[in-house]
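What follows are several structures.
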Structure P
């Protein structure tokens, strides 16, 4: 999976959520650390080790 493209799709609003499984997490983290807009993406841990990422919502908008 192209995680950088998926992160960009989250940031631009092309997708609402990205779910990362425990098996994908280490590969995803490499891309996440490289992503220049990572402060605009928020992850929430869920049961079973999944992390659900979504775009940071600006309260002013």
Structure Q
């Protein structure tokens, strides 16, 4: 179980690192866009991301 958790954290770090290394300007644009949203809109985006993650994780279970 802990191996899977560490694998997941490692994969997230790789993806986030690649985004920051390859497109730092786009990251700044995305952050500026998020800053213009209301707290409720950011909350809904976060909940949608969590939901998608749960569905994907459930679909990948053996």
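Read-outs throughout are calculated quantities, based only on the coordinates presented, and are distinct from any laboratory measurement. Bear in mind that the values here come from a model prediction, so they are computed numbers and not experimental data. Cβ atoms are built from the backbone, for glycine too; each structure is taken alone.
In table form, for the structure just shown:
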{"quantity": "Percent of Cα pairs over 18 Å apart derived as 28 - corresponding label from P, Q", "calculated": "P"}
{"quantity": "Answer label among P, Q for the case where helix-only ellipticity at 222 nm (-39500 (n - 2.57) for each DSSP H run of 4 or more, over all residues; to 500), calculated from the coordinates, equals -9500", "calculated": "P"}
{"quantity": "Comparison of P, Q by distance in nm of label points 7 Å out along Cα→Cβ at positions 24 and 40 - largest value held by", "calculated": "Q"}
